[in-house]
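Have a look at these structures, which come just after this line.
Just so you know, all these numbers are worked out from the coordinates, no wet-lab data involved. Everything quoted here is computed from the prediction, not taken from an experiment. Cβ atoms are built from the backbone, for glycine too; each structure is taken alone.
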Structure P
Amino acid sequence: MSKKGRNIYRRKDGRWEGRIYLNGTKKYKSVYGKSYAQVKEKLSNMDTGNSPTNGGSFYLFNTAILEWLEERKEYIRESSYYCYKSKIIKHIIPFFKNIKCNMLDENNITEFIKLKKQESFSAKYIADMVIIIKSAAKWCEKNKGCINHAALVSNIKVNHKEPVLLTQIQQKTLQSYLLAQNSYTAIGIYLCMFTGLRIGELCALKWSDIDLDKGLIYISKTAQRVNSSSKTYVKLTAPKTVNSVRIIPLPTFLVKKLMGFRAGNNCFLLSGTEKIVEPRCLSYRFKKILKDAELPSVKFHSLRHIFATNCLQQRFDIKTLSEILGHANVNVTMKIYVHSSLERKIECMKLIKPLT
């Protein structure tokens with residue numbers, strides 16, 4: 001409810017929001033604060049033209065980017081929030097120091113990019129930081145009345161490397177090794193080979209999520225290690241996207257294999273107990289298994305790529321495969337997760353016949 005004499009409201013997230021009419025623009029501008037008094041003071045400053053929001057002339061970009069981050073907090077994953085914050089605190093704030101919002105332009109952003117390249121950061125890491133800077137600058141334009149010079153900066157193009165995958169023969173070797181191990185870790189990795197689960201989804205999987213009678217797996221959460229400013233901890237959260245919440249039918253051979261490992265509903269598949277195995281630990285175990293099986297070292301996520309590629313080779317329709325993988329659309333499936341091996345290319349080329 002607004003307080004008398006001011007267009008100030010308390011938001012559902014607990015913060016206070018005040019709105020003021022901008023003369024000559026036919027628009028309202030919002031300001032935010034932790035208390036009614038704080039917002040009232042900001043609005044009063046705007047009335048007298050003394051606020052740093054007056055055209056953004058006196059408003060520091062380093063202050064604005066932290067405000068932008070706090071406003072975004074309720075809309076992004078917790079791990080993403082701390083990832084953004086780390087980049088801002090470690091790289092962006094030290095570089096831009098006392099630069100005002102209106103002074104943020106193509107030149108100093110280009111210098112920032114050049115410096116980070118010299119410091120040998122990856123193109124992907126730098127590109128992510130540029131997106132953060134541009135998003136914060138756009139927020140400043142909307143909320144502080146600044147001129148958004150950062151909009152002139154082009155996003156950095158990132159060339160995605162083709163993932164290293166196991167050949168068909170190597171996949172068979174891995175399958176045989178996993179079946180011989182007869183452990184919770186092995187059965188979890190085996191499950192990923194034939195369902196395309198993400199590593200966090202597998203770690204979060206409990207027996208209550210598996211219906212062996214119907215042959216279905218219900219994916220509704222993921223496990224991730226969150227790096228906050230003071231500590232790190234493992235947390236179960238909603239999956240990566242809305243589409244990642246899905247039901248995956250199990251082939252009969254997987255159902256039979258899983259029956260031999262069944263534990264209590266509240267037990268995790270990977271441990272057989274109520275203790276979770278975190279993604280980092282599972283990744284280490286996977287690397288050791290590859291080494292013991294005398295296979296090349298590949299990332300755990302390559303199992304997801306292998307599953308997608310094998311499904312298409314077995315003539316899955318792309319829409320069904322996309323939904324099993326939990327993608328928003330089939331373009332993601334085709335662009336990122338489908339790969340043609342040399343063996344497959346050889347088989348396809350054998351189909352070519354001379355013209356008659």
Structure Q
Amino acid sequence: MKLKLFNTDIVNSSRLPWIDYARGIAIMLVLYRHIYEGISRAGLSEQKFAYLEHANIIFYSFRMPLFFILSGIFIGKSLKKRSVQQLVQNKFSTLFWPYMVWSLIQVTLQLVLANYVNADRTINDYWYIFVFPRRIDQFWYLYALFNVSVLYLITREKVKLKIWHQLALGTVAFLFSSWLSVHKIDLGFGYDLLHYYVFFAIGDLISDKMLDKNMYAKYASRKTFAVLLPVFVIGQYYFLEKNLEKGDYEFVEAYQPLLFTLIAVSGCAFMANLAFILQKYNVLKILRVIGYHSLYIYVSHVLVASATRVALVKAGVTYVPVMLAICLFFALVVPIIVYNIAMQIGAWWLYSLERPAPAKTLSSNPQTQQPA
């Protein structure tokens with residue numbers, strides 16, 4: 001059997017390109033942060049590279065809200081195809097399952113290779129997987145998205161909360177999560193549920209407009225870009241300067257939650273605008289490939305980046321910008337290769353409990369493959 005290491009068929013499918021572009025941008029920003037933080041914890045970052053840290057702070061303002069908004073956009077569409085029970089089962093299979101599998105893999109490897117990694121692991125970390133997911137590096141996002149999705153489904157379909165009720169509930173929850181941050185109270189997975197519910201609701205609110213193809217030309221217009229760019233720049237400048245002033249890159253998020261929400265949403269809007277522009281001109285198609293594989297990149301990129309960083313240090317490469325670029329490249333490419341190999345050898349269970357459809361299904365009816 002000849003293995004196909006890098007599947008680019010997604011570029012020729014009729015999926016919604018802007019969604020994959022947006023996810024591609026978001027996952028690259030996620031990788032930038034995690035890789036830079038790994039280099040910093042290893043004691044390799046220097047003050048002369050402060051601009052790298054500044055970029056890290058700026059990206060922090062909108063990248064995770066963007067993922068929740070994008071997921072919320074598809075909740076209504078998904079409910080037209082599946083029942084609440086079926087969707088909950090789907091979320092368990094595609095979010096909670098890979099969270100469990102890859103958390104266990106990463107924690108175990110970090111325990112075994114304790115002398116080679118900068119993660120300080122103990123046997124208690126297995127318990128943290130269930131209760132304190134943020135202590136297990138990057139994986140908290142999958143757990144949070146699973147919890148938010150399930151709760152939103154229940155309140156939307158069973159409790160029958162209208163969208164404005166959802167937004168009000170999400171806003172109160174977000175403000176409470178900020179209060180928890182200010183008072184250093186750790187609710188574990190409960191914090192993320194409170195913190196990101198409102199962004200999922202925002203996605204549901206704008207769903208019809210964002211999926212209306214008659215609006216795409218407007219979303220990709222120069223006028224929209226001209227309006228959003230200064231708002232984005234001003235918001236990010238304030239976020240950076242205020243956090244630097246306070247010596248805490250989470251200061252605005254915790255102490256100025258309403259302002260942070262505006263900054264985050266404006267950042268997401270600008271990223272969406274860029275995604276629509278890329279879709280309009282059909283350029284940088286590699287971003288679509290990256291966006292399609294964003295989940296698979298997410299679960300294993302820390303392992304790949306850590307191994308790459310260790311290899312570079314062993315080889316005498318310690319110049320931070322070069323390390324960052326090389327680690328970013330391998331953390332994007334290797335997980336995609338691993339995923340494609342896994343699909344071809346029957347190891348699909350590493351990523352989901354749902355057996356994938358035959359490859360030709362993606363090209364014949366790709367819209368059904370758009371992740372929710």
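To test your reading of the models, identify which of P, Q gives 1.4 for distance in nm of label points 7 Å out along Cα→Cβ at positions 188 and 292 when calculated.
So the calculation was done on P.
Tell me which structure, out of P, Q, gives 13 once relative contact order in percent (Cα under 8 Å, 6 or more apart) is calculated. Intermediate values should be presented prior to the final figure.
Working: P: 13; Q: 35.
This figure was derived from P.
Another one. Supply the structure label, taken from P, Q, corresponding to distance in nm of label points 7 Å out along Cα→Cβ at positions 172 and 316 with the calculated value 2.2.
Details: P: 2.2; Q: 6.4.
Working through the options, I get structure P.
Compare distance in nm of label points 7 Å out along Cα→Cβ at positions 220 and 244 across structures P, Q and report the one with the greatest value.
With respect to distance in nm of label points 7 Å out along Cα→Cβ at positions 220 and 244, the highest-scoring structure among P, Q is Q.
Distance in nm of label points 7 Å out along Cα→Cβ at positions 60 and 276 computed as 3.7: which structure among P, Q?
P
To which of P, Q does the computed value -22000 (helix-only ellipticity at 222 nm (-39500 (n - 2.57) for each DSSP H run of 4 or more, over all residues; to 500)) belong?
Going label by label, the one that fits is Q.
Output the label of whichever structure in P, Q has the greatest value of Cα Rg over 2.2 N^0.38 Å. Present the calculation step by step, with values, prior to reporting the outcome.
Values: P: 1.27; Q: 0.97.
Result for Cα Rg over 2.2 N^0.38 Å over P, Q: largest is P.
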